[in-house]
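Structures are listed in the sections that come next.
Every number in this text was worked out from the coordinates using simple rules, so none of it is lab data. Just so it is clear, the structure is predicted and the values come from calculations on it, not from any experiment. Cβ atoms are built from the backbone, for glycine too; each structure is taken alone.
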Structure 1
């Protein structure tokens, strides 16, 4: 029951987003503007501040970087199997394959402090900081191949990639953000997670056809079941401490990011199938996230 309460505030915020869009008839233009605000302003501010303040050593950073690469390419490998074993439109596979390795940062940043406060929040920020450029490079490269766009240009224009690079540069250089600017970033950061979760709720599609059932089931299963198992294996292999291990498993168990839908639509992909994967995965994660948090606590207990 206690684990369910951890997820409940996020569920309420997601529900508020869905109600505003579907029952109170807030316009699509409103949420488009809100998504742009979160994506281009609030989330970069959160990333820069979190990465600048996180205690990152080069040794620790290198381990997390390798782990993030292994997780991303594991998801890519399983999504690649779609081409071999499922008879699905190549356009749908190119668009939805990213759902196997992309993750909902808003839910991750919201739940991480429940593990061990600021320590686990810092670990989550590092994982997100390293993974954002990796998964964006992979996803954009995959989509660009089918659209004829330059993957490098698409990646370099991504605000999440730019803010991650900037935040890590500040951290490693030892440059301190001036107090007034740091306070401004803090205020912007406080709005990121709740508004991001409301946007997630607004993007939910609770009714979907069965035409792509196999594709959707495969990718939701990879995201919510296989990736956390891989994270457990990596935590043992790299000998991570309890806080880092629990945070890594939580990170790997997150549902797919709504940014996957934005990328699919912007690059002319199958946005409807991607939206279904995100929606179904987000709803199911209400059950799977407490399960993986419980498993991580049993495997890697935090000793006071």
Structure 2
């Protein structure tokens, strides 16, 4: 029973950064903008949260710093994708590459080391669960109401399905898409903040470790719906927690193979839904309001 409870709690914790980042990606793609840059936004959020926490001594300001950093990266993606109608995939990949290099460079500039920051103040817990995790699940449950019950959410969905029709009835397509993309970065930044000042007390090089890409997989596997994304994130979180537990009790299998479990599950999950999950109709397609 103790092992089962431990596995359940670990699943909730491990799923949290994937879940909130996937919810962010859902907001962006539901409005019609593909966001491959979630990994970079999460990484920038993790780095900025740790740096702000270190210099202010307040991890709660660090959370805000991480969310702002993710939002700023998303704003760059939004400008390139919406204003300049650039290739959304290329823009996202560029953000990932930039974040990877920039965080290592700034580690050297700020702390004269390239691997990690010093120990920074960490966010508190309630019942052994980080306050950030609790916040993440509150936002995840709220996202269903927001997307399906509010005017803004309905406009996001309209813009992602048929931007011309939305424009015709007076919805500002560009404004809705800017909001949606920036929101995706803010939430990815929150996911990153959990990694550096929620789960740990420092930022380490490449600490997002592919979670942004797993979040994209959860988004597709969850078919761009809050409930589906939640279920998919918990599945991937369970795989991550499970491989950690297996390593504690199984010593005859190389740990590298065990660590592959979450990523193998991601590939299998995607293989099962390819061709079945249908993205919003206008996802990835720039909109020209002059037409």
Which structure, out of 1, 2, was relative contact order in percent (Cα under 8 Å, 6 or more apart) derived from, given a value of 31?
1
1, 2: which one has distance in nm of label points 7 Å out along Cα→Cβ at positions 75 and 243, as calculated, at 2.5?
1
For structures 1, 2, which has the highest computed value of mean count of other Cβ atoms within 10 Å over residues 11-18?
2
From the coordinates of one of 1, 2, mean projected area of the Cα convex hull in nm², for residues 163-234 alone came out at 8.2; that one is structure 1
